[in-house]
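Asks: Given below, in the form of structure tokens, are the structures.
FYI, it's all coordinate maths here, none of it is from the lab. Just so it is clear, the structure is predicted and the values come from calculations on it, not from any experiment. Cβ atoms are built from the backbone, for glycine too; each structure is taken alone.
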Structure 1
Amino acid sequence: MRAFIIAGTQSGCGKTTVSLGIMAALIRRGLRVQAFKVGPDFIDTGHHRQVTRRDSHNLDGWMMSRQYNQEVFSRYCMDADIAVIEGVMGLFDGLSGRDESGSTAQMAEWLDLPVVLVIDTRSMARSAAALVLGFSLFGNRLSIPGIIFNRVASRGHAEMLMDAMDSVPGIQVFGCLPGDRDIEIPSRHLGLLTGEDFEIDDSKIERLGQWIERHLDLDLLLSCSKERETYKECLPCPSVSVRIGIAKDEAFCFYYAENLRLLREAGAELVPFSPIHSAGLPPDIRGIILGGGYPELHCQELAENRGMLESIKRFATEGRPIYAECGGLMYLTEGITDFDGRTYSMAEVFPFSVRMESHLTALGYRQVITKKDSILGPAGTKVRGHEFHYSRIEGRNRAESIYLTDQRDPSHRGEGFLYKRTLGSYVHLHLGSNPEVARYFVECCMARDFGL
């Protein structure tokens with residue numbers, strides 16, 4: 001199995017499109033491609049899945065330990081021919097400006113893999129070589145065998161870029177990719193459109209692959225990838241102990257595949273349902289998971305499905321376990337006020353509402369420490385995740401928070417709200433930071449006693 005990392009000089013340089021194109025080109029050669037994403041992003045992994053037809057998995061140096069990341073990488077590469085890892089933001093960007101924690105550079109070191117650097121060359125020519133030299137010197141512990149110039153304006157522009165690279169010996173140019181709006185993925189307030197709202201069908205995959213094959217020396221790139229041994233892990237065959245409903249549709253689509261694996265290994269049968277389209281909850285479920293996503297874009301449909309809202313509220317009132325993250329939390333409030341100022345009633349489990357803003361209201365990693373016993377574990381349970389949203393809570397003084405969060409913003413108040421056995425928070429948790437949380441939640445769903 002061979003592997004390499006595709007990194008960028010900064011966010012927005014086109015590394016997702018380049019990564020998808022390379023995956024598509026490799027698949028056209030008959031290779032089994034396993035995709036990964038560095039960082040906490042949900043959206044890019046969904047697009048990876050559309051192209052490779054395999055779940056893409058997150059690698060994160062802050063949310064998970066070095067060993068856990070290495071295990072995730074090895075586990076999902078077992079039956080692959082090649083692994084393509086898409087980086088996060090710029091190559092060295094992570095938790096802080098002082099070190100490489102949470103960055104693509106850190107993951108390259110942990111996995112001992114070469115880095116292919118993607119550079120957006122709009123409004124740039126010879127300066128691109130200076131940029132490449134700076135990245136190579138700053139990352140002197142990294143292997144950067146070559147680069148990809150992206151959004152190249154013309155053949156003459158490509159020749160200037162190639163001439164400039166004569167000043168940077170030892171780093172090859174794998175290709176000069178022209179801009180192509182037909183293959184780019186549109187964006188909105190949280191980033192690229194999700195796979196649920198932007199389908200990468202067979203024709204788009206074909207165009208992506210052809211774009212790479214025409215303008216990039218794929219054989220040269222593969223020759224610089226690193227051969228890695230993989231091991232066949234004896235995966236446990238979990239016995240299903242409890243049915244847990246999990247919201248999956250256009251509004252709720254942010255889930256880490258590794259979280260779902262940990263829940264299944266703990267004995268969960270995850271039963272999908274749609275808060276938009278389903279008339280009611282699946283039968284015989286003992287718990288509910290409401291993930292993040294875009295409920296703010298589907299407020300009317302969610303509000304009109306009163307049967308589902310009433311079923312969710314009744315489930316919570318009965319003291320049955322519900323875990324909700326970000327968009328799931330918004331769904332459990334009294335109502336959502338959308339970007340146009342229209343307010344829609346929601347499940348009314350938590351005694352406050354949320355309002356969408358035109359700017360980010362929270363962004364960053366979070367370490368959570370619970371102040372009370374909950375469906376995640378006893379008081380003092382620690383688990384890591386991240387927060388990223390445009391909404392804010394109105395009337396939060398009517399609900400007590402149960403999370404202490406360890407992060408750099410001293411004005412940030414506590415997170416996590418509890419109603420009986422319903423827990424909602426803006427924080428997206430990665431259970432790989434504490435796998436005991438998955439086991440504890442499943443055990444809470446198995447319990448027959450809903451005493452509070």
Structure 2
Amino acid sequence: MLHIAGRPSVNEAGDALVSEPDGALVVDDAGRIAYSGPFSEVPPDLAAATVVDRRGCLLLPGFVDAHIHFPQVYTTDAHGGGTLLSWLDRCVFPAEARFADAGFAREAAREFCAARIAAGTTAAMVFGSAFPVAQDALFEETARTGLRMVSGRGVQTRGPASASPLITSEGDAERSCRAEIARWHCADDPGRPDRAMLQVALVPRFALSVTPETLGWMGELHRQHHASGVYFHTHLSENDAPGVGEIDSVLRDFGTSSYLDTYDGRFGPGGEVAGESLLGRRSILAHAVHCSDSELDRVAAARASIAHCPTSQLFLGSGTMPWKRMAARGITVALGSDVGAGDEWLVSRVANDCFKVHMSASADRVVPLEPAALLFSATLAGARALDMEDAFGNLDAGKDADFLVVDPSAWPPLSRSIDAASGPAALAFAVMMALREPAIAEVFVRGRRVSVS
């Protein structure tokens with residue numbers, strides 16, 4: 001067994017790293033972990049449980065993907081060239097328009113969930129489609145397979161001509177968001193946002209895809225549903241191409257002094273407060289590559305989280321998220337694949353890129369991330385960002401049994417790396433660097449094996 005126990009910060013993850021060479025998980029009838037520890041110390045009252053022998057394998061917590069796009073399931077190999085905005089215009093908007101077709105959306109939902117299972121992603125914050133028919137297909141397939149998900153309709157009320165099929169009126173956008181919350185938020189466990197496996201987020205694509213009016217009604221809707229645990233999810237400060245990039249365009253369009261103003265209720269001229277803030281404990285902001293110190297202070301004060309997407313940031317040339325500045329403020333940083341700008345579904349592969357990009361940063365920003373920090377960011381940090389740390393994220397007794405069975409023999413490079421590892425930290429690093437999908441033999445959520453069948 002290999003996991004980050006307890007509730008550490010990322011800087012404390014090394015002290016919380018558990019590596020149990022002859023480990024046992026005892027899972028009760030409710031799908032919770034009744035015991036986690038050495039096999040030789042299973043309590044007598046649990047010793048009569050059926051033993052499923054997986055010696056030679058690893059037990060890991062399920063991976064948590066803090067930022068992934070459902071309607072980009074088929075765009076991981078789309079060459080857009082240039083900046084983020086040109087990639088959206090040339091590749092993403094046309095691809096996402098296809099999800100208006102119900103049959104196409106159902107097939108995409110099946111492939112999306114199958115890819116998640118293959119990659120061992122048991123929980124995810126999923127950036128949804130603009131089309132309610134596609135969102136329904138996604139929630140239905142996620143429920144059928146038994147995965148965890150937070151998702152919300154990708155709201156666009158303005159944009160370029162290439163995005164026209166995705167754009168709706170303010171009234172239609174608000175009605176669709178309300179309907180999605182009513183139908184799907186905590187649908188599997190009504191009134192229990194601390195337990196439900198299906199939950200809803202309010203998801204504007206980014207500031208350039210919405211208007212001040214959109215941000216106004218969305219902030220009010222977020223306030224109305226705050227007690228029920230509705231999330232907020234969007235992009236922030238991803239690409240800074242001078243003059244023509246995302247950040248400059250936001251500042252110019254809204255007349256604000258910072259990008260974050262638009263999500264913090266300060267979307268009036270000059271950054272005036274014009275509505276409710278969308279920032280809070282259940283807010284996850286993707287990227288945040290180019291945030292100012294004052295923006296990061298506000299993220300920290302709101303207890304919002306950052307979805308760090310190094311794989312897609314490499315693909316789009318967006319830069320490297322400032323890890324040191326985030327960690328110094330205690331901001332939760334979880335990993336996101338960002339499929340489809342990200343071309344890796346496997347969150348440990350994202351951790352691989354995470355290590356490399358922070359080792360390759362400029363001298364004043366280099367961070368040699370510890371193996372335990374990478375494992376933490378791929379698992380427990382994601383559960384924390386989703387405000388579900390009490391339910392999953394590690395293999396502690398009392399939590400839901402969300403875990404992976406990894407068979408190193410199915411991927412010889414992983415087996416060789418593990419054989420060469422000396423000590424828990426080296427083992428964690430070997431797994432984060434060398435794991436690939438063929439080695440993920442079984443995936444469990446709440447003690448139930450999930451599959452595409």
Structure 3
Amino acid sequence: MYLFVNPAGNIPVSQNNNTTAFYAPFIAGMVTAVALIGLMIFAQPVFAAKVSLETCIREALDGNPSANAAAYRVDAARAMLKQARSAYYPQVFLSGDYALTDNPTRSFMMQLNQHQLDIRDPAFDANNPDDTDNFRFSLGLKYRIYDGGKRKTQTTSAKLGGEAAEYLLSSFQNELIHQVTHGYYSILQAQDFVRVQQGSVRSLEKSLAVAGERVKAGSAVKTDVLNLEVQLAKAREDLIRAENSVKLAIAALNTSIGKELVTEQNLSAPQKKDPGPTFIQEDFKAVENRPELQAAYRQTLIKEQEYRKSVREYIPVVNAYGSYDVDSEKLSDFEGSYIVGIMAEWEIFDGFRRPGSVSQTRAEWEAAQKFEENVRNNLKLDLRRAYIQVGEARQRLEVAQKSVVSAEESLRITAVRYKEGAAPITELLTAEVGLTTTLSRSVAARYDYQIALSNFARARGDLITRYSNKK
């Protein structure tokens with residue numbers, strides 16, 4: 001006995017064996033069960049968990065390239081603060097060198113440092129010394145005792161720079177959260193548009209069938225069918241565009257997230273049926289907490305510190321220094337020496353560089369103050385615009401929800417009247433288009449309101465705060 005695969009049914013059967021043929025249905029059932037189990041195992045990724053708005057936001061904050069770049073800029077600003085603070089620590093250096101010379105002065109000093117100079121030696125000739133070797137190793141230290149507060153201004157500027165970078169990161173994250181929210185609701189909106197167009201196609205197909213029956217019965221003219229076919233073709237074109245809009249919206253959202261996370265199948269619609277609050281308060285005090293304004297304020301303070309630093313350039317500096325040196329001719333029997341001291345430096349004239357620097361930094365400080373004021377005004381305008389858009393979207397939503405019921409009832413009545421021959425085809429087409437348009441407006445208003453609420457929270461600077469509280 002042997003088994004082979006039947007090309008027609010892919011079921012193993014026996015050759016010249018009735019017993020095997022008897023069990024063939026059982027074997028086929030087992031093969032089918034194994035195949036189904038294997039399909040369920042290997043197709044498991046298809047049934048992946050749904051992706052929520054919260055997941056999209058978290059993934060975007062972690063994976064968006066621009067967000068990561070902003071985070072690295074924060075790290076760079078913090079590193080600058082470490083550099084500025086290093087000015088408060090002493091500078092320690094270690095050096096070593098080897099020299100060979102017959103220069104009278106240098107040779108004399110080398111021998112002196114090596115404690116080998118003997119001017120009583122008959123061979124000593126200060127003007128014509130022999131070649132002199134010297135190995136020298138030095139350990140030095142330098143510390144600034146006083147600089148008129150320059151180090152303090154540099155450290156303060158670096159600290160403010162780090163804070164400004166953090167606020168700019170928060171500003172970008174605040175915008176990114178709204179961008180992802182906008183993209184999320186845009187996909188849901190596009191998918192609902194597809195369902196509206198699908199419903200329009202089905203309704204027109206049903207009306208076309210009714211018109212065909214009436215034409216056959218002689219109670220309608222051929223133009224009724226032609227007009228419905230034209231409208232149906234247009235509805236199918238609109239459906240194609242709506243389906244492509246879904247794909248484009250998904251691509252845009254995945255770009256904001258930074259990876260291919262969302263598909264047409266795995267996006268999770270929000271469970272909340274309530275469209276949102278009916279009342280929001282316009283509070284311009286919220287603008288003061290916007291990270292953009294906080295960053296601009298830090299930039300103003302940085303320019304102030306730069307101005308103060310330029311003024312303090314007129315103040316002398318005092319440094320302490322010291323070193324310990326060892327010298328030897330043969331890398332053995334080193335002789336040591338040391339030096340310590342304090343040195344004051346005061347630059348009296350620099351070609352009018354410092355007055356120019358003071359004027360420059362003063363002007364930059366004043367410009368930063370005006371920029372901060374301009375940022376505050378623009379953020380107030382942004383908040384006012386977002387507030388108005390929420391009110392507009394809410395009113396549109398209320399009107400659209402009421403008009404849908406009327407449009408559905410109008411189409412139902414008109415379809416019955418047309419079927420009975422009491423309404424012309426133009427009235428039916430008008431009702432069909434009217435319902436599709438009304439449903440589309442309702443879909444647009446519902447998601448536009450959610451997007452407007454997100455934009456209002458962005459304009460208040462609440463989105464990144466809300467996300468941070470969740471973490």
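Asks: Could you figure out which one of 1, 2, 3 the value 1.01 for Cα Rg over 2.2 N^0.38 Å was computed from?
Replies: Of the structures listed, the value fits 1.
Asks: Of the structures 1, 2, 3, report the one carrying the highest value of Kirkwood radius over Cα pairs in Å, for residues 203-386 alone.
Replies: Max of Kirkwood radius over Cα pairs in Å, for residues 203-386 alone: 3.
Asks: Another one. State the single structure among 1, 2, 3 that was used to calculate semi-axes √(5λ) of the Cα gyration tensor in Å, for residues 299-426 alone, giving 24, 21, 15.
Replies: Computed on structure 2.
Asks: Which of 1, 2, 3 yields 2.0 for distance in nm of label points 7 Å out along Cα→Cβ at positions 147 and 379, as computed?
Replies: 2
Asks: Next up: Name the one structure among 1, 2, 3 that distance in nm of label points 7 Å out along Cα→Cβ at positions 67 and 331 of 5.9 was derived from.
Replies: Value 5.9 for distance in nm of label points 7 Å out along Cα→Cβ at positions 67 and 331 corresponds to 3 out of 1, 2, 3.
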